[in-house]
Structure 1
Amino acid sequence: MNVKETKLKGCFIIEPTIFKDKRGYFVESFNQKRFNEALDIDINFVQDNESQSSKGVLRGLHYQLGKHAQAKLVRVIKGSVLDVVVDLRPKSLTYGKHFSIELSEQNKTQLFIPRGFAHAFLVLEDHTIFSYKCDNFYNKESEAGIIYNDPELGIDWNCNTEELIISDKDLVLPTLKNAQL
């Protein structure tokens, strides 16, 4: 496993070791002990989630508030996404900055997103399956978000945003300036 910290402190790219042969491949997608040692953290994931989406679907930017905040380990099982995170930690040197990476079934790359970040992904292929682990249970009353096209964030989705498929709920999210943190 190769681990690299992104420009956003505490947010890590994880490239697993892939063993390939004539039968196919094998990859250890998660090992609690190795994960905690490699990132020098002590985290315990308690919930796994999975979604299947069509090309052009944008989910996010989402996060949980307060004691229900969640760290996430995200990956793509099938297809590909443009994964985007935004640092929402008010005292962080990178507050309001974002990072994006393509995650795919080919590269098997994962992204660790610490608590205090908003998260979104844009689906790049039909029938994409996205999976993520959370270190805290989902709480409906604590869900929050930021609009995907906030001009202050300036996220380049690298597509025609008029063709995106976005939930009604995500289309009315506030800008970072007006978001509940």
Structure 2
Amino acid sequence: MSNRKQKFCKESLVIKTSRVFPQDTNNHNTLFGGKLMTYIDDTASISASRHCRVGIVTASTDSVDFLQPIKNDHSVCLESYVASVGRSSMEIFVKVISENLKTGERYLAATSFLTFVAIDDAGKTVEVPEVIPESEEEKMIHEGREAREIARKERLKASRLLASSLKTEVPWLF
């Protein structure tokens, strides 16, 4: 065990609940994916800040899996917390639950993992506290961190390779 400070997953827990209104929906009468992604990044960033209490930046949105549509006039509830950490990075898990407000039926609508990095005022990375999972869900999510980290590194490597082949000028302007 290292000498790093430790925090429990629940110390970074953020819960955000919103009603889905017609202006939040697409032509299928379901919540815009981009709107949900904004909610996800917002809650995840608060979890990261609560965990490290220094500046943070989003390093990646590792995954957003839309499992079921979120309908107009339902609620959408996001629960996020720090699931695992590196030296200066934090993996945030976000669970999205929707509720039919007329029937009370609740269902898992989406899951997401994001990575944030802790930085100081000069923009240099800083060490973050270790994280301790307690609940069965936290332990299960935490145990999958190695596989997700490997996948994240491979995806970043592929993205950098792709980026090296892309042009940045707009062809119709030249």
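Read-outs: derived from the displayed coordinates by stated rules, not from any lab. Values in this document were obtained by computation on a predicted structure and should not be read as measured data. Cβ atoms are built from the backbone, for glycine too; each structure is taken alone.
Please compute FRET efficiency 1/(1 + (r/R0)^6) of positions 42 and 82 (r between Cβ atoms, R0 = 25 Å, to 0.05) for structures 1, 2 and give me the label with the greatest value. Numbers along the way, then the final one.
On the way: 1: 0.25; 2: 0.95.
Of structures 1, 2, the maximum of FRET efficiency 1/(1 + (r/R0)^6) of positions 42 and 82 (r between Cβ atoms, R0 = 25 Å, to 0.05) occurs in 2.
-1500 is what came out when helix-only ellipticity at 222 nm (-39500 (n - 2.57) for each DSSP H run of 4 or more, over all residues; to 500) was calculated for one structure; which of 1, 2 is it? Spell out each step's value before the answer.
On the way: 1: -1500; 2: -9500.
The read-out comes from structure 1.
To test your reading of the models, identify which of 1, 2 gives 9, 38, 38, 13, 2, 0 for P(r) over Cα pairs in 10 Å bins from 0, in percent when calculated. Show your work: numbers first, answer last.
On the way: 1: 9, 38, 38, 13, 2, 0; 2: 10, 32, 30, 20, 7, 1.
Structure of origin is 1.
Taking relative contact order in percent (Cα under 8 Å, 6 or more apart) as the quantity of interest, name the structure among 1, 2 where it is greatest.
Checked 1, 2; max of relative contact order in percent (Cα under 8 Å, 6 or more apart) sits with 1.
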